[in-house]
Each structure stands twice: as C-alpha cells, then as structure tokens.
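In structure tokens below, several structures.
Where a number appears in this text, it was derived from the coordinates with a stated rule and is not lab data. For clarity, every value in this text was computed on a predicted model and none was experimentally measured. Cβ atoms are built from the backbone, for glycine too; each structure is taken alone.
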Structure P
Amino acid sequence: MLDFKELEYVVSVAKHKNITKASQELYISQPSLSKYIKKLEDTLGTPLFNRIGHTFTLTYAGERYLENAQDILRIRNKINAEISDICKNNKGRLNIAVPSTRGAYMIPETLPIFMEKYPHVEINLIEGPSANAETALINGDADLAVFNYPVIHPDLEYEILGTEELTLAVSKDNPLSKCGVKKKEYKYDWIDLNLFKDENFILHFPYQRTGQIADKIFQKAGFNPKIALRTRSIECAIKLTSSNFGVCFISENHLKHMYLVNPPKYFSIGTPSTSFQLVVAYRKGIYLTKYMLDYIEILKDYFK
C-alpha cells in the first residue's frame, strides 16, 4: 500500500535541505526522520540524498522520486478537495500568498466578506515580495497568489484582476514637480522621465516586481538612473520622496492607501502610460473548491 507519509517526508527534506527543519515542519523527532529516510533508501536500494554536513541535496534518483511524489500528493489533495466539496462540508484551509504592502489593504477589505460565508475555513497568509508569492504557489505552499507583472510560468493559471498604472512620485518641493502637462489620454499629469536624469531615485530591488518594471522603464528611456537608495518597503520609498530625498515609482492602487502629511505629486510616464496587470494565480490542474472560486470572485469585485 502506498504510504503518503513516506512521500511527505522526502518532499519536506528536499524543500528544507535539512533534517532538523524538516522534522520541525513534520512534527516528528529528528532521529526518527533520519531513520525513516535511511530505511526508505535501503528499501529502494539507492540513496535519495547526498549528505554534506547538515545539508541534504537530492541525488538523481532523489530528483525523480521527488517529482513523482509531488505529482502523487497533488492528486491526493485534488481527490480530497473534490470529495470535501461534494459533501458540502464547507470546511478547509485556504493558503493565500500576497505581497506585504498590497496585503495590508487588500486582506482587511476582502477577508471579512469571505469569512462571513465560510466561517469554518482556516486562512493562512504567506506575505513577502511578489516573487515569493509566486514561489510559494509553485512549491505548493499556497493555493492562491495575488501579484502584479506576472512572468508567465507553464505550471500556473492566471486570472486578471485589473490593470494598474505605475506613476512617478515627485516631492512638491522639487522644481520638476511643476513640469507636468495635462493630456486627455492620461489619468495624471504627464511628465517626461528624461527630465530626471540627474535626480536621485529610490528604487526597489531587482527581485521585486516594481524593481523589474523600473529596469525596463530606464532601458526604454535610454539612461541609467542615479540610485540614492534601494528599499523593499513601498512606504519607506514614498515617505522619503515626500521629504524630497529623491523620486520613486508607485502603483496607483498603493498610492490610494498611503496617508501622508505632505504627499508628493504623482505623474503618468511613458507613451502610452506605464501599466501592468494584477492577477490571481493558482497551479494548473488543481481542483478549485467552491470557497476558492468564491474568494477569486471577491477579489475581482474588490479590484473592479
């Protein structure tokens, strides 16, 4: 008989590359997990892991075992979710991955609506940069993920929640803040980014979605920015901009939720304006329970 526990143990050790961390996730003792993995390897007749100190890395046999184990566990989870849904139990767990800043205003607006309908569904939030949200989804740690500017992954499905414009924030004390031009086709006053060649920029890191978008903007504009600071925090960037430390990029949905004593001016940039899609994503082939589908609809209504 197939032992799902055996599969889960190998998947956890492969994920953490460490017996101690895997045993903590699995709620078993470290010696027990070590013995179990060794016994499995003896049964299979080949090692699944290379042991280098406390680090466990997969052998080729381990890679093949892991890929098939993940497929089997996905099928098991799909069957369990379908049966649970058929029984109309309305109980379960929803793992949502969301960037920290977006989650700070999105979750309080959408989760109460969801919980009113599904009070017995346990919610687990996974917060961090957009790239982390996508990784959590691919690894199976998240059921749904919300992020912007998706790089299409073959194992994921995407549903568009909306389109957001990326604006340039400029302190009102900066003389360039008076250089904007009103144009019918732009939501905000339009400004030429090339005016800011000699200005200090406050940017996000390249692994963050906004950082990646900024790189493309500068490539298109044809100049390398003067980077005063890189920060993971959108709030930090916009507050520094307000104090005229530099200029930064911010999406229009974020700026709606920033409460500042001395807010900067926001400008449209590019021709046409710079925008990106906001999506909710999930793994291909998974069974979407009714409560997952309903939460997707709640998100669509929120971002409409």
Structure Q
Amino acid sequence: MSKPSAHAWLIAHGAKIDRPTLLEALVASGQAPEEVDIRLTRVDLSAREIAEAAARAGVERVVAMGGDGTINEVVDGLARVPGARTSLGIAPLGTANDLASIAELPTALPEALRLALGAEPRPVDVGKIGERAFLNVVTGGVMSEATASLDPGIKAVLGDSAYALAGLLQLPSIEPIEIRATTPSWSWSGPVLALAVGNARSAGGGFELCPGALMDDGLLDLTILPADLESGELVNILLARSVVGCERVIRVRSDRLRLEAARPIHLNADGEPLEVSDVEFEVQARSLGACLPPRCGLLGFVW
C-alpha cells in the first residue's frame, strides 16, 4: 500500500448513503476526511458528470461508491477526457456488485475505502461500446431482459437469487434474435438466446458469462448462447449461474468486435440499458489505473 491519496473525490449515490455515514466510514478507514471531497449524485447531477469534472480538474483519484451502475457511470465519465490520469477506486454499495464480487473487493465500507484510497493503482483495460465506456460486462438477450424486468423490491429481498429467478421466468417467452458477430479474424451468424461481451467475467447477480476474462490482457471476451441450446442446458446455465461446462456455448476473444442484429437488441452495459441493431466494441488496453486487491484474479500481469 502507498500512503492515502492527498487529492481524491468520493462519488457516492446520494440515495444510498448520506454524508455523516461517509465521514464516519472515512475516519474508520484511517483517511483524514478533510483530504477527500465528498460528491453526492442528485437527480440533476449524475456520477458520470461528476467523474468527468474530476478528470478535467486533474483530480488524482475518484472513488465510485455504489453498485455496478455507479461504477459504469464513473468509468464512462473518466473516459470522456482524453489523456486523463485520474485513477479509480471502488467501494461497493449496490445490490449485485458483480464487478466488486469477482474482483474480491472488501465488503465492509472502512476496509473498502482503505483499499480504494490507499492502494497503488494498476493498469486495466476499458471496454467501449460505441462511444460509451464500460469496465465489466455488456449483456444481451435473456440476461439483459431478466435484469430489466426485475422489480427493485424483489431484487432487494432476494439479492443475487432474484436474477436467476427472473431468467427462469423469461424462458417460456424467449424469442431468439438473429445476429452476425465479426472480429478481424472470425465471423459467426445465427439466432441467439443471449450474449455477453466482457472485460471482466460476471453480470446479473453473479452469472459467470465470460469465464477466464482478464481486465489487463487487451482483449474482450464474447460469449454467445445459440438458439439451438436445449431447454435443459439453458436451465442448467441459469441455475448454476455459469456457462462453464456447456460445450455448445460459443466463446471468442478479440480486441475488436462488431454485432449486427436483424432487429433492435436490448443490451445492458453494467446496469445501463441500451438498444442497438449495429454496434462496434473495442478495448482501450491498460488505459485506466484501478485500485484492486494485490492478488486480484482479474489481472494477469504480476506486479
């Protein structure tokens, strides 16, 4: 650990935590509150806008405090400033916390803040879908439909299990989507039930959609669940919350990818809904400094 950052903005979801609680957690983490600017999101002020302002102001570090959606907004805000040197810390507060879970970030707030503010940043890739940046996974098909259909109250009560339940309930009404996927060296076309493009591995409450993905290898992982999967295979995937072991799942890695769909396809980019029929993905290799645990399994480079 290096000593805590002397110039940091803590970007917190204003509806999930208040300023006094944050100050208490900062003191418990060993960080002097006066060395951190607390910025709370509002209806008229998003985490994306705050992060972009921080990068333009040359802030040394921002800490995204919230769920996957908040992290996504912060990363996209930082990516909107070319050449920005602002590093990223993460203090999870959301329901699913897919990225925080797979990265094995601390769940207790003081410990999470200690890592987010005091760790040496390590270079990680940033994915781009069109002009938007993402850090974790973009999903389409049954996974994104299930996420969009979840009632917030049910999600709060059932936690990660809510996503599997929503996916199972979607099965009878799934309509395959005809797509074409291409990389510089590979192409595939056909009907799909679901797909994922991952810079990391999990989405939708811990579904392992891109197993083996690394955040510092300069590549994105594409996973396709083709429409000819047997219903039993799909049920097994949903119950296991992983595509591991299903041989007919298509998996490809590339630094660039294009998806074309016969009709608009609903995507979920780290909690942000999108609708596209023709979109390009690319990776910005090792373009962001992120404060992650020393033995984080999402990193392939040894430091």
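Given a value of 14.6 for mean count of other Cβ atoms within 10 Å over residues 69-76, point me to the structure among P, Q it was derived from.
Details: P: 14.6; Q: 26.4.
Going through each structure in turn, the value belongs to P.
Upon calculation of mean count of other Cβ atoms within 10 Å over residues 205-212 from the atomic coordinates, which of the structures P, Q produces 22.4? Mind dumping the intermediate values first?
Details: P: 17.4; Q: 22.4.
Structure of origin is Q.
If semi-axes √(5λ) of the Cα gyration tensor in Å is calculated from each of P, Q, which structure is the one that comes out at 33, 20, 17? The partial results should precede the final answer.
Details: P: 44, 24, 16; Q: 33, 20, 17.
It must be structure Q, since only it matches.
Quick one: distance in nm of label points 7 Å out along Cα→Cβ at positions 93 and 117 came out at 2.3 when computed from one of P, Q, so which one is it?
P
Where does the value -8000 come from, among P, Q, when helix-only ellipticity at 222 nm (-39500 (n - 2.57) for each DSSP H run of 4 or more, over all residues; to 500) is the thing being computed? Write down the numbers at each step before the final one.
Values: P: -13500; Q: -8000.
Traced to structure Q.
Which one of P, Q has distance in nm of label points 7 Å out along Cα→Cβ at positions 13 and 37, as calculated from the coordinates, equal to 0.4?
P
Thinking only about distance in nm of label points 7 Å out along Cα→Cβ at positions 53 and 213, which of P, Q has the largest value?
When distance in nm of label points 7 Å out along Cα→Cβ at positions 53 and 213 is calculated for P, Q, structure P comes out on top.
P, Q: which one has Rg and Dmax of the Cα atoms in Å, for residues 85-196 alone, as calculated, at 17.6, 49?
Q
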